[in-house]
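Bear in mind that the values in this text are calculations on the coordinates, not laboratory data. Fair warning: this is a prediction, and the values are worked out from it, not measured in the lab. Cβ atoms are built from the backbone, for glycine too; each structure is taken alone.
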Structure I
Amino acid sequence: MRFITITLIVHAPDPITGAVPSTADRFRAVLDSALLAEELGFDGFGVGERHERPFISSSPTVVLSHVAALTRRIRLFTAVTTLSLLDPVRAFEDYATLDHLAGGRLELIIGKGNGAAQRDLFHVTPEDQWDRNAESYEVFRRLWRDNKITYDTRFRPPLREAEVWPRPLQRPIRIWHGSATSRESVDLAARYGDPLFSANVTNPIEPYAELVRYYRERWAHYGHDPAAIAVGAGTAGYYAARNSQDALDAYRPVFEGQLAFQKSLGMQPVFSTLEDFVERSSALIGSPAQIVEKVHRYHERFGHSVLHLHAEASGLTAAQHRASLELFQSDIAPVLRRELPDPPWGWGPGPIGLPEPP
């Protein structure tokens, strides 16, 4: 199994202190998180894309380009690239450039995106969002294989022998499909034989497990090799300590602060107590043994080979966050790497399909 950390770059009050960092400080914290992930041996670092409050992750290519310059080994993920909102040609140019700057370490997780505000910003309707996502992905996919294409697009000017530069370093890049609630993204991933990344953060396991089951069903329907399937899954929270009660005690104020923030936005929390959150959500909070057991439990339903943790402290102190990630790498990751399979491809710091550099 492989492990990545992800940030959506939420710019909101600290759930415990209420302090709001400056925008510059918030971005510096993201860079620090990326450096920490590489230092501790995580396999990837991801940056989300949102175009509405309370997020400031509207330019993941810019952020990841800076991360690429500061790191050497870790693979760089988008989480997710909202293709339904973007011109696929412009997005391709950005990501092809980033792939070169990153030395072939880029991986995309694409999706239609969530949120009415960002739909309104880009004049995208709920009715056409899925069609836009599918069309943009098809253009993106073709460009990654041939930078001169003809395509009768519906949502942007048609392409006639259009040339797009630069060519990316990786041809093709690996593209994951992010899935939270809908079968459309799952079917699109299965149709093209692409890996799936389940959000797995808001609800109990059942709706996500059903989508993964459907993905495997559609994968077989389209005639792909079952051995080539790869699934990733998110987590709703993470904090580990040697003693499970210490982990609960440390995380309780974080959970209560997040609960208050959700209520301030008029959201109805799915999990109203920390105990329920730990029991029924995908959150990994407890002792190393408890976390290993829970990942195994989810693996029985998902068969996933990539797992993401939150990249940032999100209410924990910097010392708590670092100690918890160190404990993950010393006591949790080695067990899961040994007992659960990797994705069915090589995983290194260079371009896909090429040998790792010495």
Structure II
Amino acid sequence: MSDLRDPAPYDALLLLSFGGPEGPDDVVPFLQNVTRGRGIPAERLKEVGQHYFLFGGVSPINDQNRALLDALRKDFAGHGLDLPVYWGNRNWAPYLTDTLREMTRDGHRRIAVLATSAYASYSGCRQYRENLADALATLAGEGLRPPRVDKLRHYFNHPGFVRPMIEGVLASLAELPEEVRAGAHLAFTTHSIPTASADTSGPAPGHGDGGAYVRQHLDVARLIADAVREETGVAHPWRLVYQSRSGAPHIPWLEPDICDHLRALRADGAPAAVMVPIGFVSDHMEVLYDLDTEATAKAAELGLPVRRSATVGADPRFAAAVRDLLLERAATERGADAERCALGALGASHDRCPADCCPARTPRPAAAGADSPQA
């Protein structure tokens, strides 16, 4: 990691996340925010929200972000990095626009942004950049001078993100009964997205065949599987699979679904499986319900022993990785050379998204990109 300790030109870090309800009365309003513009009736949203109601109407993502905020602040302070850290969400309080307004009034003029999505896709990157552009436009409409924002690069292959997941798989394998452990399959899971969105993820030269979204996940899965083999001496079979599909049935989405995959593993005689949620920074609802509840119940029905490995969450190594990403980008913005930590075959991602990166169906302004106006 970089030895530099100078965050200039940045004077603050913004943790940008999805948000989630924090009580039963929040569920439908939260889902209305998520689905804004689609005209979905409230009664239908109540049905969709049953996953949240099973957990008291509370998504774990906000507490996960509070823990990450605390980890970042402790890491920064422990390494002499005097930089305030703020938090804003797309779909629930603290809302992004409110947080950026607060940061502007606090005098911050150049803000680094860490999104809680490690991979390239429209929903995982460009949509956050569109939300930033909308928020900055709102501030300008209020007569405020918007700050400049720079989104930190994708960190899917940063060692501070990958190593905790490796250890999570090792721990989950150790929890399996000894007689099935060596034959256990690794099911690397991430959020399914429409194939058309996957195919156009990342810069245009790499579009098609799942685009950057699939390539990046495959690279991380391979890194973890190889590390597990090196540390255990066992080459566990593995596959990248998907979960949490929410689209219309006639639209192709990435497959196979985790439950279908577990069914296929059992039919093929697999003795056990470890579900590895590499597509998720923390244990939010898609992990708690789709894996810990639904997929685990399916495995029990099939008689297939399964474990679910841990997400990165607020692991101190991830907090250190964020510091590394911030200082790396700061040095680059100052025109200095900076080590760009990355594992695997794909190397470090770009700093500024190209104009053709993860395009939206309907073009909208997006901040922090090569084609974005700078404040």
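Upon calculation of relative contact order in percent (Cα under 8 Å, 6 or more apart) from the atomic coordinates, which of the structures I, II produces 20?
Values: I: 20; II: 25.
Checking each candidate, the match is I.
Output the label of whichever structure in I, II has the greatest value of FRET efficiency 1/(1 + (r/R0)^6) of positions 148 and 212 (r between Cβ atoms, R0 = 30 Å, to 0.05). Intermediate results must be reported in sequence, preceding the final value.
Working: I: 0.20; II: 0.75.
When FRET efficiency 1/(1 + (r/R0)^6) of positions 148 and 212 (r between Cβ atoms, R0 = 30 Å, to 0.05) is computed for each of I, II, structure II gives the biggest number.
Of structures I, II, which gives 3.8 when distance in nm of label points 7 Å out along Cα→Cβ at positions 124 and 300 is computed from the coordinates? Mind dumping the intermediate values first?
Working: I: 3.8; II: 3.0.
The value was obtained from structure I.
Between I, II, which one scores greatest on FRET efficiency 1/(1 + (r/R0)^6) of positions 132 and 316 (r between Cβ atoms, R0 = 41 Å, to 0.05)? Numbers along the way, then the final one.
Details: I: 0.60; II: 0.90.
By FRET efficiency 1/(1 + (r/R0)^6) of positions 132 and 316 (r between Cβ atoms, R0 = 41 Å, to 0.05), the leading structure of I, II is II.
Give the label, chosen from I, II, of the structure having the highest value of distance in nm of label points 7 Å out along Cα→Cβ at positions 92 and 236. Write out the running numbers ahead of the final one.
On the way: I: 4.0; II: 3.1.
Largest one: structure I.
Thinking of I, II, which structure, once distance in nm of label points 7 Å out along Cα→Cβ at positions 156 and 348 is computed, gives back 3.3? All intermediate terms of the calculation are to be shown ahead of the outcome.
Values: I: 3.3; II: 1.8.
Checking each candidate, the match is I.
Supply the structure label, taken from I, II, corresponding to FRET efficiency 1/(1 + (r/R0)^6) of positions 44 and 188 (r between Cβ atoms, R0 = 25 Å, to 0.05) with the calculated value 0.20. Intermediate values should be presented prior to the final figure.
Working: I: 0.70; II: 0.20.
That value comes from structure II.
Between structures I, II, where is mean count of other Cβ atoms within 10 Å over residues 36-43 highest?
On the way: I: 19.6; II: 8.8.
Going through I, II one by one, mean count of other Cβ atoms within 10 Å over residues 36-43 is largest in I.
When percent of Cα pairs over 29 Å apart is calculated, the result is 38; to which of the structures I, II does this value belong? Working shown, then result.
Numbers: I: 38; II: 42.
Among I, II, the structure yielding 38 for percent of Cα pairs over 29 Å apart is I.
For the read-out mean count of other Cβ atoms within 10 Å over residues 116-123, a value of 22.8 was computed from one structure; give its label from I, II. Don't skip to the end; give the middle numbers.
Values: I: 13.5; II: 22.8.
Attributed to the structure labelled II.
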